[in-house]
Every structure is written in structure tokens, then in C-alpha cells.
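As C-alpha cells, here come the structures.
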Structure P
Amino acid sequence: MLVRDIMQSRLVTISPKTTLPQATRLAAERRIRHLPVVENGDLIGIVSDRDLKQAMASPATSLEAHELNYLLNRLSVAEIMTQAVITIGPMFPVEEAARLMVQEKISALPVIEDGRLIGIVTETDVLELFVRAMGAGTPSTRLDVLLTDEQPSALPEIVNAIEGAGVRVTSIVTLQNRAGVREAVVRVATINPGPAIAALEAAGYAVRESWRG
């Protein structure tokens, strides 16, 4: 799946002259956490909800309320935005977007095509895809099947064993945990995984655990 398949294309943008209160109000009204800053059609920055909160004066300020409001109303997003914006293209795979967000410790990537801002992909978009890919949210069971180097044809054998027991496989992903152990995370369309587990064990596979939901 590509970035263009999960990005948000209905963008809410602001200009560098937008004031802090205006940006805060807009983010709250639209329930969004990132506001790309655009000038003359070009992306020149991005403001997050964290930037907005940090820009608010400390409660310990000695300013009077009217003085504080006056200063905040004059503060533009150009003064608080992140200017070195990390972006991605629409044809990149979703996992590259996720890798960038983890590596750079950011939670959103504006999507640029031919120099134009065409969308934004956030950590929420990536997590929603992960939930769908793992088959969560539907009546099913997750089976963690341990894999070894002596099982080169593991995936088709696992699927055949489970479906041979009359259980439908809805998703399968191979992962390596922090201990270096490889496993196949299999989601099956049943809350009674007993026949599937028995079939896997009969085929020589160890099922580490199951989770029903």
C-alpha cells in the first residue's frame, strides 16, 4: 500500500500571518493536530498542537490578562512553526512513511508531488492501516506461530493446515521480536481456534499464544 492510499487529501492549511489564537481555534474546531503553513502555494512550515501549546505563555507570567492576550493576538505562526519540514511523496510505500516518523520522532508528514502540497499522512493514518492489516476489530482470533530456519515453506503450510481444519485465514504477517525469534501472526475468522491450533501442532508448528477478540 502506498502513501497516497492512506493520506488525508482534504487539507486545512494556514498562512504564516495566521495568529496563534486563530490557529489554536482552527485546530480545535477541525479536531486536527497538524496545520501545514502555506504561502503563495508553497509549503513553508508546519505547526503541531504541541507547538501551539508551548507557545502559550507560562502560568507564572507576571503579565496582566489583557497584556497577555494582546501579545498572543500579535504572535503569528511564522514565529513558532517548524521550517525544516520533512515530507514524503505519494508513491512511497506506507512503511517508508512509518520509518521516517519513527526515525525523526515526528507524527505527521506532508505529502508533496511536483512541488505541490497534496496531502498529509499522520501516525493515526498509519495505525488505522495497521489495525486493518492485522484484522483487529472483528470477531476473530490471533495465533502466534513460531518459525524456524528449518521451515522454508512455512507460510503456505500454515495456511493449508488452518484452512484444512475448516478455519478461514483473514490475515498473516511475519515478524521478528526483540529476542530475534521469527513468528507468523495469523488472524483467523473464529473465536474457537482449537481446531486450527491442533492442525498446526499436527503439522509440526508451535503456537506460542492466542488472543481472542
Structure Q
Amino acid sequence: MRVRDAKKEKLIKQKALQIMVKDGFDGFSMHKLAKASSVSPATLYIYFKDKEDLILQVYMDVNKRMSDATLKDFSPEMSFSEGLRKQWLNRANYSLKHTDEMQLLEQIRYSPLHEKALKCVDPAFRDSMQLFVTNAIQNKQLVEIPFEVFWSIAYAPLYNLIKFHITGKKKNGEDFVFNEATMNHTLELVLKALTPDKISSKKMNFKLK
């Protein structure tokens, strides 16, 4: 039995990420990956059962790094406005520095592997997010709405701005650059939409790294 090489496995996963982002899942093959990694196709099966297993393992690694970055200096005990602000800052900084990884997460989301990928999400991250939302609702800092509606309002605007930034273009074709002013303004609107009327959210300003 051949011994697993951690450095080689890491290299293979990096090459796999690059190919999947460039060519999509349909254009990705174990043979193409073996050639790009300078290993034999048989070597890949030392580390992965098949193509699907490889994709899910790469996804788990990427998702874990993104989750860890999102939780940096974050606590579910924070007030809703403070906690959401910290998440936006963490998510934006990580996403802008790792555009390939963010594209892979997007590809998975709209692929047949999405349901299997959801089962790979770090339970500690899911529990932290759930506790944050539960605390915010109990403290009357967040309106009680279905999760899908909450996610669409709380995070989708941020990721859409990041997508515009990556392409460098607005919908009308004009140039677009994601900056602090745009993010702060968008976050204010998000907080207004999610915060009960009787609680006024403070204006939050922060800078991207």
C-alpha cells in the first residue's frame, strides 16, 4: 500500500481547484488533473475514491477556510449590528483575496452536488450562526423571518457587490469598484431592513484590509 504524501495531496487539491474554476465541473477530469499535477492517474486514487469524492474534499477544505475566516474575532454573543458588521468585514476581506475559492463555492451551490456539500459544512460554524441569530431575535434586535429570507437580505447583497467587483463592471457595463463607502451604505440598508422599527441602528463605518 502506497503512503499518502500530505504535500502532494495539497498540490493536487490546488490544481483541482484551478481546473474546476477555469473549466467547470464538466471540463474537469481525473486525467486532466493528473497531467496538471505531474502524477499518474493511479496516484489520484490513493487520495480520492473518485471525481465526486475529490470535488467534495476540495469543497470541504475551501468551506472550512472560509468559515474560519468568517468567525475571526466574531462571537454569537455580539449585538446583531456588531456581529453582522464583523461578518461582512471578514467575508469581504476573505472573498476579495480568494476569488477562485469563492467561485468554486458558487459552482457547487448550483450543481447536483449541492445537497451532499451541505452535509460537509462545519457544524461548529452552523451552530455559531444559529446561536447568533437566535440571540438577536430573543434580544429583539432582529425581526423573526424564515432563514432563506434572512440570508437573502443579510448576506446576498454583500456577495453581489463582490461579484460586481470581480468582474469590474456594473449591470450597464460601466466600471465598478467595491469600496468602503459602498459597503457601509449597503450595510446600513441591510440593518434597517432586518432591525425592528423601534430599534435604531447606529451608522457603521469600517475599512477593507
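At a glance:
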item: At a computed 43, 36, 23 (Cα extents along the principal axes in Å, for residues 74-193 alone), which of P, Q; result: Q
item: Read-out Kirkwood radius over Cα pairs in Å, computed value 19.0, structure in P, Q; result: Q
item: Structures P, Q, by distance in nm of label points 7 Å out along Cα→Cβ at positions 50 and 138: label with the highest value; result: Q
item: Structure responsible for 4.0, with distance in nm of label points 7 Å out along Cα→Cβ at positions 42 and 106 calculated and labels P, Q on offer; result: Q
item: Read-out mean count of other Cβ atoms within 10 Å over residues 98-105, computed value 17.5, structure in P, Q; result: Q
item: Highest-scoring label, criterion being distance in nm of label points 7 Å out along Cα→Cβ at positions 18 and 178, among P, Q; result: P
item: Structure responsible for -20500, with helix-only ellipticity at 222 nm (-39500 (n - 2.57) for each DSSP H run of 4 or more, over all residues; to 500) calculated and labels P, Q on offer; result: Q
item: Entry that produces 3, 14, 15, 20, 22, 15, 8, 1 once P(r) over Cα pairs in 5 Å bins from 0, in percent, for residues 82-145 alone is calculated, selected from P, Q; result: Q
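Each value in this text was obtained by applying a stated rule to the coordinates, not by laboratory testing. These figures come from a predicted structure and were not determined experimentally. Cβ atoms are built from the backbone, for glycine too; each structure is taken alone.
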